[in-house]
1. Where does the value 170 come from, among I, II, III, when volume of the Cα convex hull per residue in Å³, for residues 198-389 alone is the thing being computed?
2. Out of I, II, III, which structure matches 25.4 when mean count of other Cβ atoms within 10 Å over residues 326-333 is calculated?
3. Between structures I, II, III, where is FRET efficiency 1/(1 + (r/R0)^6) of positions 142 and 302 (r between Cβ atoms, R0 = 35 Å, to 0.05) highest?
4. I, II, III: which one has distance in nm of label points 7 Å out along Cα→Cβ at positions 102 and 166, as calculated, at 2.8?
5. Could you figure out which one of I, II, III the value -16500 for helix-only ellipticity at 222 nm (-39500 (n - 2.57) for each DSSP H run of 4 or more, over all residues; to 500) was computed from?
6. Who wins on distance in nm of label points 7 Å out along Cα→Cβ at positions 126 and 398 among I, II, III, i.e. which is largest?
Structure I
Amino acid sequence: MSQSRLKKLFLQKIVPYSLFIFFIVLIFFAISRKIESLNDMNARNFMPVHEKYMAAKNSLKSNPEKAVEDLKILTKKYPEFPETYGLLAKYFFEKKDPEAALSYLQSGLENSPDSRKLKFQTGRLLFNLKKYAQSRQIFEELNEEFPKNTSVLFYLARSCFALKDYELAARIYSKILEIRPEKSRAYINLGITEVKLHFPEKALENYQKALKIQDNDAVACYNLGLWYSKNGDTAAALNWYKKAVSIKKGYAKACYNMAIIYHEMNDSKNAEKNYINAIDADKAYVKAYLNLADLYQKQESFGKARALLQKAVEISEDFRLSNKLAQVYELNNEEEQAMELYGQILEKDPENPETLMNLSQLHQRQKNYGVSRYYIEKYISLFPEKPLARYILMVNEYNGRDFREAWQQWEVLDRIAPDFQDMKGYREKIFSRLNQEQFAF
């Protein structure tokens, strides 16, 4: 090739191509500098909020009021910084104000809708608030984005279980175990779900698998206790409950279930001991208070029952405790105290069914038949098909000498519960009185 042709080729093809490459490199360099400049700017903007956030976070324990105020200010100045909302939500949840916590999480998601951490925190809080359908929806959305995230799957399964979608919950727990076969809690929850699905043998197998992974898992031992108790082996159940308590001191549910078994075995000493252990572990364990009070009543230890329940009603506002205490007052011939306590319950809950029935029976024993009728009729307006209420009203009208009304209630009772208690005996009594009235007329 001649020198002139090479020169021509160089000028026509190589030089333009080289210039093109040069300009591309130049443009790329300019864009890189611009991005670097923007990143520097963002970093400078981010640093103040991050520093202030960390300062507030570090002072939450030592000066919570100021820290919370500082965090609230940050949400206004930097609404798109999600960590602030998450920390405020955590603080208020720990302070037992879950609605405030939820409000901050929702505000955070409005400003940072793509924040995965806030979504997870919101779903978990909704689950704790027993808003299971909403919780499930959030974890389903997260699961679409992170199909192998076992934390997301775990809460999704729990939400499905709470909504009684046991089959789906079981499939999700199985999926978790495919991803993380060492996760013992998934085996336990799968076992609990299989009990609901009426697969007891599969449930037992999964509880045992959980113990193979972690032999000191108190929850697995507790559920084995439940399994054996349900299947009639109380000795094995007691052993597993005892093991659960030996691993986890003050395991309230295990103590309570042991107490139930001992109570049914008429072993009052061990029943009392375990009810007390359950109450010591959980001061608001209403069922433990009620059952221990029943135990004391059967022993006619009314003073013990009264002291126990007086302490309980100071801790919990559960009306079952107040009603039980009022009944103990009655048994101890302290009817004025019983009346006062029943009145306090009805001030807070005018339609409390247990109180209405107890008051009716108390007034009936005092021969205040009109007052007794008022309370039992109010109960019947709430539960018209309850046989015991109709029986109480029938007896009240008979004792109050309104035999026609007593007969009407007998007929209702015969329709809804023909084999109820000694109603047959009252048939003859009422007929006899009605015949006497007719003869006297």
Structure II
Amino acid sequence: MFTRKDEKRPLAANTGGALPWLPPDANTKPLEFLAYAIPRAGQDARSYKHSVDGFNVHGEPLGANVSFLNYDGIAIFAGAFERMDPSDAGDYVRCLSDADLDRREREFFSAFDKGIPIIFLLPASHPLSPYQTRPLPDIFRRIAQIFGIGHSPLREPHPRLVSEVPEFKEYIQRHGTGYAELSVPETTPYKLTPICKQDGHHLGLALADKLFILPCTQPANELQVRDMVCEAVAAVIAYRKRVSRELPAWVGEFSFSQEAKLIGDADGLRRKLESLETKIAAYKNFKAVLCLQSDPLVEVVVEIFDKFFGLSLVGEDDKIEDKRLLDAEGKCIALFEIKGIKGNFDRPMVNQVDDHRERRGLLPTFPGIAIVNTFRSAGSLEEKDQPPNSEIIIKAVQDNVLLIRTLDLLRLADLTERGIKTGEDFKDILLRKTGWMKVEGDAVTVVKK
């Protein structure tokens, strides 16, 4: 790991003023920028230092034992924490390191509050599946969500961008290919500076003169990556030097009483917003059962059983889609088949539940439940909300099987959260009823034909 010669120097010690950060001049040391988890060749995980007039860039790999707060600025490629992971359920964008991502997200906001500039370089990104579950797999996606920054992929790249900010002209001319349109809510409390536009759409911007989102080409090699990062850093330093209203550090020793109160209020609101965003993301995760199949579907169904009904489903040794419900003594009291299918319930689906019972040597009357995400590729809720065919319901009754659509499961979860139904009500249906569990409005019925 590279050890900085001036490690004892407090890099961002200046806490007075709106931008507690000073650009370099003849009387200051070079600024130290961290290029974190930038693209590398193969498995290269070396640390390096690249010196430019006025600043140094320290390249550190994902998971490196460094802190954002020990640098004067940060540069990260959007997508640095994620990879495309093919699976039976389709392509997923997965996080390379959840623990490191959580740490860096926390450090981001500490750095932002201290006025440390953070640069996101935005190449073409992996599209998230509509059923992508929480948490978001990359730091840029998370920060964009919290700040309300929309980033919609363009139909085709825009390679000929023009910078509206002179300091970024050289960077945009050399590296500015736009792959995504950016949007910021009109209600944002932060100063918005458009850096480059195309047909009236933002493709690069700055918020509060601290968060910079710059379009960039897909880097072809490490030399191009280095040049891209260095020119972005140089542009940010030059821009911040021009717009900075930096005050001496000692000014921060004076504080208005109302100012301190507002800072405390802002911190409380930020924590409350983060809590609300987490809760909202949880609901989005639960609704993913309307699109998922295979392992991801099973995982979310298990979460719903635990969160809303207080019921724990445990797995079989050999089949991820087979689950069991146990009583307080650990005895199996019901069997489950959990699947996502393109169409509606069919006879083979009902037979699978019966085969599951037979494999375990259980009687045909033993509770067997099929939880199925029917019409998983539907284009609308109306298209998805189709009942099982009556002949399939009749067969389910004959074979002692309970059919549950994931849509009905979500509706029952909502009723339970509202206090209209309880987990015990659901458990009673699971253990005693056969047919189709239909949830409509505030009513839950089991259809027999």
Structure III
Amino acid sequence: MTRVRKVQHQHNVHLKEVKISHARVDKAHLVRSDAKVQKLNDYILRAKEWTSAENVKRIIKKYGETKLDRMLMACENIIKVSDDTGLTKGELFKIAKYIETKLPYKVKKGKAYLRKEKTGLARTIEYKSKRAFIHLKTHGVQALGTGCHKKVTRSIMYAAHKPEVVANCVGDKTVKAEGRILQKLNGSDGVVKTYAFSTHKKKSGRKVYSMITKMYNAHTVRSYEYDRSHLENRNEAAYIARDLMLGLENMHAKKLAHRDLHSGNFMVHRTADKVSACLIDFGQVVSFKKAKKMAPKIEVARQLVTPESLLKGKHRVDVRKIESYAVGCSLYHLYFGTTPEWCEKMKQMRVSKLNRGQKKLLSEELSRQMRATIDRRNEELEAGNKKYKKLGAVILKLLDPDPKKRLSPNRARIMLDEVIKEIESKR
């Protein structure tokens, strides 16, 4: 009898444990179910301004929560970097959904340029160099710039975590030629940063070329020349000058001459603690060998003709020194607040119409004017604020009428690095 009671007791204990275990499972299931419902509600709430609750449920069911999270994150971050996209939030979400879910399959089939008319999206999208781009073009937003051979508009370089507004330059074979130059330079410092090059046909069937680059947010150096308020302090000119010289140095290392070095082709970028600059527009670039044959007009702009380039015979043209002089003229305006006096006179000259004797006289006169202005500016620097003396002195050395004394881009960059070290040591 005792044994029967013992077995019965053990059975009762087992039943009790089973009931407790089932109760725990049911409770855990309810907790998980509640958590799942709560998470779904959180996603619906988060996506409320982008899409409907039904669409959220469909996306989670078909693609999973991770995909939905990436879509929402991308949309939220795109709005942070640019609230001027010309897109509604619903349109932007549809594009993000397409990129996250359908674009990979299109790319596998070799379809990299997807027109909005074909996809039903609000904008054309493109996949190039392992990046997806949303081309805003001029749909509700202004073009960044328009030239004879190209048009520059905004695009968005898509990414869930760090999307970026970029510049999309589209044009004829000039853009193709620029692309080749930039591929040779291969992301060199001081040269515009490039993300992708592509070719596609317009609706008319005409072939066009595009080049997607970083969008610089602080205007060109030209805007600083005519609106001094853009320049927070004169020390910033040292950083701009150093970066431009670095860009020239890297170009010259490849034996390439820019030939179009004016302040409209120097872009400036500003962050919270730094200002930087780079060279853009490589449509006039030629090799050193070709550039030497173009003297005296190695630079496109008339006012950038140097005294030595007007002379023939024993005077060998140093392309590096002519290009550093061209940048120096813009830096002079940036630093001293006015164009070099002799540049205004040279604008009126038609050098190609002059004979050899006239060119020699012009070279001598130009040298005298340059020397007189540089001597006067050096005296001003000596008498003025020593804080800016070294920077001004470097700029004036870029403009020396004697090419042997004029700074090359390499030497100028080294001297400007020293100026920047001194500026930073005093902070």
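1. III
2. III
3. Numbers: I: 0.05; II: 0.90; III: 0.65.
Structure II comes out on top.
4. Matching structure: I.
5. Numbers: I: -26000; II: -10500; III: -16500.
Source structure: III.
6. For this comparison of distance in nm of label points 7 Å out along Cα→Cβ at positions 126 and 398, the top structure is I.
Since every read-out is calculated from the coordinates, none of them should be taken as a lab result. Not measured: the values here are computed from a predicted model. Cβ atoms are built from the backbone, for glycine too; each structure is taken alone.
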